[in-house]
Structure P
Amino acid sequence: MTSPYLEASEYIDWQHPQVLAKAQELGADDADASATARRCFEFVRDRIPHSLDHQLNPVTCQASEVLIHGTGYCCAKSHLLAALLRANGIPAGLCYQRLSRHGNGAPYCLHGLNALQLPEFGWYRVDARGNKPGVQAEFMPPIERLAFPISDPGEADLREIWPEPLPSVVKVLRGCRTWDQAWGRWPDVELIPMVRVDAHPCKSA
């Protein structure tokens with residue numbers, strides 16, 4: 001059975017000719033999965049400008065759109081990285097964080113990144129959103145060097161690894177035409193509060 005983390009899909013469309021060609025270029029027949037993964041990561045991080053940082057249109061969603069138009073929000077860039085990795089036979093999924101939009105509490109929003117599976121390390125998270133002053137994400141397995149630390153009580157690492165993007169993310173990326181419209185509608189997710197359940201001693205008969 002094929003792993004869902006290797007499949008091509010509507011948004012992780014790695015079988016698109018241009019995505020497949022770029023993946024093959026970055027793979028370069030390298031048997032070292034970590035070396036291939038690093039090249040894919042650095043290509044998306046450094047060569048695909050972040051839509052908000054650079055105020056670029058159009059708003060992209062499918063991996064092929066991100067590659068063709070050369071821009072994407074964090075989540076869209078994660079779709080492209082997943083596609084490039086899967087095309088090289090490296091299992092890859094999508095991860096999310098809940099972050100403060102302005103770095104000082106509410107409001108909050110989702111941030112997209114990736115997890116990939118390496119033979120020597122297992123699942124490893126990377127963030128190809130793009131570096132800038134104050135943001136320095138790196139590929140250093142098994143050590144995570146993500147773009148944003150969790151530093152606010154309302155922020156959270158959402159540790160699930162999704163084979164497909166969240167519907168709320170797709171809705172914004174598909175429903176907006178300009179970078180500022182997308183940022184104004186960027187989705188959040190409600191955190192479920194942890195409830196402590198105290199154990200009660202058993203009553204003797």
Structure Q
Amino acid sequence: MNSIKAVAVYCGSRNGEDPRYVKAAYRFGEILAQNGVRLVFGGGSVGLMGAVSHGVADRNGDAIGVITENLVRQEVANHRLPVLEVVPSMHERKQRMFELADAFVVLPGGAGTLDEMFEILTWKLLRLHDRPIVVVDEGGYWQPLATLVEHIIDQGFAARQLPALYKVVSSVEDVLPALSAEPPPAFPSQPKRT
């Protein structure tokens with residue numbers, strides 16, 4: 001699968017109203033583990049974040065969680081996995097997840113997920129990286145986002161090619177094939193630390 005060895009997953013720290021979101025997150029964790037791809041995630045053991053990490057752990061996969069000091073108790077830090085890094089701030093958390101990942105996957109989530117997704121998308125737009133971004137539109141969850149992006153473009157606040165910076169798939173089973181189909185990065189990005 002190209003050079004994708006680690007995937008950062010952005011998703012909710014809540015379960016959401018539809019049980020399919022938890023099921024999909026757990027299944028994606030299993031898929032990562034079964035394919036030898038390391039999960040990089042926010043370090044929590046609750047919500048979709050917990051579900052994806054439990055899917056990895058239950059299949060003896062590899063994962064690294066990155067969580068802030070103040071979220072350790074709020075998100076019930078996941079200690080089932082081999083590596084849990086605790087950092088001082090959200091900025092450092094996002095930077096560290098970026099450093100550790102070869103690609104980025106967005107599952108359903110709320111304000112924090114949107115923050116992470118738009119930051120990584122903006123960094124790609126600014127050519128700070130050229131790593132793939134995949135949005136999982138499980139059950140049509142991200143359709144309002146597609147409408148918003150079109151509105152932003154139509155109103156002249158983004159270029160028509162903005163949606164080309166990320167790929168949208170309909171299920172977690174489609175993520176790794178989508179990543180495999182991505183060309184290698186066109187330019188080098190900030191070096192990764194392990």
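Please treat every number below as a calculation from the coordinates, not as lab data. What you see is a predicted model; the values in this text were computed from it and never measured. Cβ atoms are built from the backbone, for glycine too; each structure is taken alone.
Some observations on this one:
- Value 169, calculated as volume of the Cα convex hull per residue in Å³, assigned to which of P, Q: P
- Origin of the derived value 2.7 (distance in nm of label points 7 Å out along Cα→Cβ at positions 12 and 140; candidates P, Q): P
- For helix-only ellipticity at 222 nm (-39500 (n - 2.57) for each DSSP H run of 4 or more, over all residues; to 500) computed as -12000, the structure of P, Q it came from: Q
- The maximum of distance in nm of label points 7 Å out along Cα→Cβ at positions 148 and 180 over structures P, Q, that is, the highest value, falls on Q.
- Look at distance in nm of label points 7 Å out along Cα→Cβ at positions 36 and 84 for each of P, Q: the largest one is in Q.
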